[in-house]
Structure I
Amino acid sequence: MKLEEILEQKKKVIVDKWFDIVVDTYPSDTSRFLKSQKNPFSNPVGNTTQKSLAVLMDELLGKMDLDTINSFLDPIIRIRAIQDFTPSRAVSFLFSLKEIIRDQLKDKDINDTILTALTQFDRKIDLIAMAGFDIYMKCREKIYDIKANEEKNRTFKAFKRAGLIKEIPDNNTESRLV
């Protein structure tokens with residue numbers, strides 16, 4: 001039996017364990033809520049995470065379409081970037097899939113063909129983890145840009161209220177500090 005066939009048979013168990021690992025990275029109250037609340041309207045984070053992990057597993061077992069991977073990985077990582085997870089903690093759940101898969105293979109007779117396939121599967125997981133890190137960094141950069149612009153606008157408005165800014169007429173009608 002091929003590795004992909006074994007994993008396809010155990011896909012639901014793998015995705016459920018993977019989901020548990022993802023939500024266990026949150027505080028215990030949040031984790032309990034994400035696991036117990038099945039209503040997608042009451043628990044959009046849990047619902048999105050569960051669905052996204054299932055699609056990611058399908059892609060790992062299938063053709064590895066990068067657009068699909070990025071579109072389903074993005075919401076999970078975006079939430080984690082907003083919640084101030086460190087980069088390593090934000091993407092660590094992706095690497096945990098390797099351990100889950102090995103745990104599911106414990107009772108199987110592992111031959112060289114499956115070991116080779118497992119190494120290739122690990123590389124696919126690594127590719128998804130790198131994509132996750134890229135998404136995380138883009139989100140964090142955007143957050144820092146928003147914070148910097150907000151601070152700049154706040155400072156500009158304070159200077160304007162204090163009368164420290166005056167319009168200088170020229171071809172470029174921007175306000176300048178005087």
Structure II
Amino acid sequence: MCAAAASYRRNVGIALFNAHGRVLIARRTGDDGPEVIAPGFEWQMPQGGVDPGESEAAAARRELAEETGIVDAVPLGRVAEPLVYDWPPYHGPPHRLDRWRGQSQAWFAFRFTGAEATIDLSHAAPGEAPEFDCWRWEELHRLPALVVPYKRHVYARVAAEFAVFTRLSG
């Protein structure tokens with residue numbers, strides 16, 4: 001008998017656009033178990049797990065607030081189906097994420113309507129350290145080259161799906 005294949009963790013990703021059509025990216029402070037960050041590829045958009053009983057849309061708003069302090073954002077759209085990636089090989093100590101083979105992400109686009117001074121990366125989920133140490137606005141089409149290789153296909157799809165929002169203004 002073969003063991004059942006590990007499933008994917010339910011997750012959301014957030015593309016937050018400013019009035020100039022650039023998207024917020026932040027630099028990861030380090031690995032999170034099997035979510036390995038390669039040197040030179042520390043940048044990503046906010047993302048996080050969906051809690052039991054929580055809708056994906058609510059998770060996207062919660063994760064955006066937890067990771068960046070941002071609450072002033074209006075929804076623009078979402079990718080119709082989940083985008084999936086596998087973790088790279090992981091040989092570290094047991095970790096809360098290692099029971100899954102990767103993540104199945106629902107991607108949402110939002111327009112930032114607040115002041116940049118309200119962006120605060122010191123926020124984190126209770127009991128967790130902040131994930132990021134700095135942020136910037138970046139051109140969406142450049143993101144696949146800035147992220148870890150195992151997420152590039154997801155970021156390429158997000159860039160294609162959300163390209164229309166790079167041409168909109170506040």
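Each reported figure results from applying straightforward, stated rules to the coordinates on display, with no laboratory input. All figures in this text were calculated on a predicted structure; none of them were measured in a lab. Cβ atoms are built from the backbone, for glycine too; each structure is taken alone.
For which of I, II does mean count of other Cβ atoms within 10 Å over residues 92-99, calculated from the coordinates, equal 11.1?
Computing mean count of other Cβ atoms within 10 Å over residues 92-99 on every structure in I, II gives 11.1 only for II.
For Rg and Dmax of the Cα atoms in Å, the calculated result is 23.0, 80, so let me know which of I, II that is.
I
Thinking of I, II, which structure, once helix-only ellipticity at 222 nm (-39500 (n - 2.57) for each DSSP H run of 4 or more, over all residues; to 500) is computed, gives back -4500?
II
Matching task: 1.7 is the computed value of distance in nm of label points 7 Å out along Cα→Cβ at positions 108 and 140. Pick the structure from I, II.
II
Using mean count of other Cβ atoms within 10 Å over residues 124-131 as the calculated read-out, with 12.4 as its value, let me know the right label among I, II.
II
Among I, II, considering only FRET efficiency 1/(1 + (r/R0)^6) of positions 76 and 116 (r between Cβ atoms, R0 = 25 Å, to 0.05), which has the greatest calculated value?
II
Kindly point out which one of I, II the value 0.55 was derived from, the read-out being FRET efficiency 1/(1 + (r/R0)^6) of positions 68 and 84 (r between Cβ atoms, R0 = 25 Å, to 0.05).
II
Using relative contact order in percent (Cα under 8 Å, 6 or more apart) for the comparison, can you identify which of I, II gives the largest number?
II
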